[in-house]
Structure P
C-alpha cells in the first residue's frame, strides 16, 4: 500500500475532510472509489482538489465529530493502482529509493537513499562513497531516458548541497 494523502482536519459539518496530497499522480482521484484510512477500508462519496488540497467525503463519516477521529491519518491505495495511473515520466518514491543515479555523461552520482519534501520540491538524499548530498528535484536538471532518471552533469553542481 502507498500513502497518497494525509487527513489534516474536518471540513464543514457533514463529515468532509481536508487532506494534504502526498502524490503527484492526482489522476488517481478520478477513478478512486475506496481506500484504506488508517487500518479501515473506506468508500469515497466525492472528492475534489482545491487550492492544492484534497477534500474528501467518505460514506462512513457522517458528521464533523466523526471526522475528528480521522485527523492525521494517512490515506493509502494499492501500489498497483498508482502504477497504472502514473504517467510515463513519473516515478513512485518507493521505486526511486535504492536507485543508482547517473549523470548524462554516464558517471555515477550516487544511490538515492531517501526522498524528503519540505513543500517547495522533493529533495533526493544521495549517498556516494560514504558522503551524502541533498539534490533538489528541479525538472530542468532531471530527465528520463530508457526508464531511468538522469541528471544534467553541468547543472548538478549548481544545485547540489
Structure Q
C-alpha cells in the first residue's frame, strides 16, 4: 500500500525537480554568460528571439513590482493549494503532471525571490514589428503550461463537476 502511494507521488517529485533544475540552471548560465557581456543580449534568431538578461521584482509583466513579501506569501499559499489538489487528483496522471509542472515553475521563481529579492528573466520574443513580449524565464513557461493543462482538464471534465454538484443538492 505504501509502495503504491509512493508511486503516485513520483511524478510530483520527478517532474517538479526537472523543471526546477532546468529553470535554475538556465538562470545560472544566463548570469554567467550573458551578464558579463556588453551588450547583454545574445541574438538567437534575428528580429524574433534573443536572450536578454533582466530582473523583475514583480509578478508576470512587472505587476506588483517591489512587493516581494506579498508575492512570497501568495507563492507559499499557491504551493499549499498545489499539494492539496495533487492529493485530490491521484487518480489522474494528467492532473498530477500539470500540478507538478506548475509546482516546479512556482518554486523556481520563489527561490529567486528568496535568494535575490528578484526574478531573473532572459527569454525575449518579438510578436509584432514594434512589439517585444515581456522578457520571461523557464519557470514562467512552466507555470503557464501547468495552468494551461489545468484549464484543459477542467474544460474537458466540466460536465463531471456539474453532475457531482447536482447529485450533492
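Ranked by distance in nm of label points 7 Å out along Cα→Cβ at positions 49 and 145, which of P, Q sits at the highest value?
P
Comparing P, Q, where is relative contact order in percent (Cα under 8 Å, 6 or more apart) highest?
Comparing P, Q by relative contact order in percent (Cα under 8 Å, 6 or more apart), the maximum is at Q.
Match the computed value 0.60 of FRET efficiency 1/(1 + (r/R0)^6) of positions 113 and 153 (r between Cβ atoms, R0 = 30 Å, to 0.05) to one of the structures P, Q, and report its label.
Working through the options, I get structure Q.
Out of P, Q, choose the structure whose coordinates give distance in nm of label points 7 Å out along Cα→Cβ at positions 81 and 105 equal to 4.6 when calculated.
Of the structures listed, the value fits P.
Upon calculation of helix-only ellipticity at 222 nm (-39500 (n - 2.57) for each DSSP H run of 4 or more, over all residues; to 500) from the atomic coordinates, which of the structures P, Q produces -3500?
Of the structures listed, the value fits P.
No value in this document is a laboratory result; all are computed from the given coordinates. What you see is a predicted model, and the numbers here were worked out from it, not measured in a lab. Cβ atoms are built from the backbone, for glycine too; each structure is taken alone.
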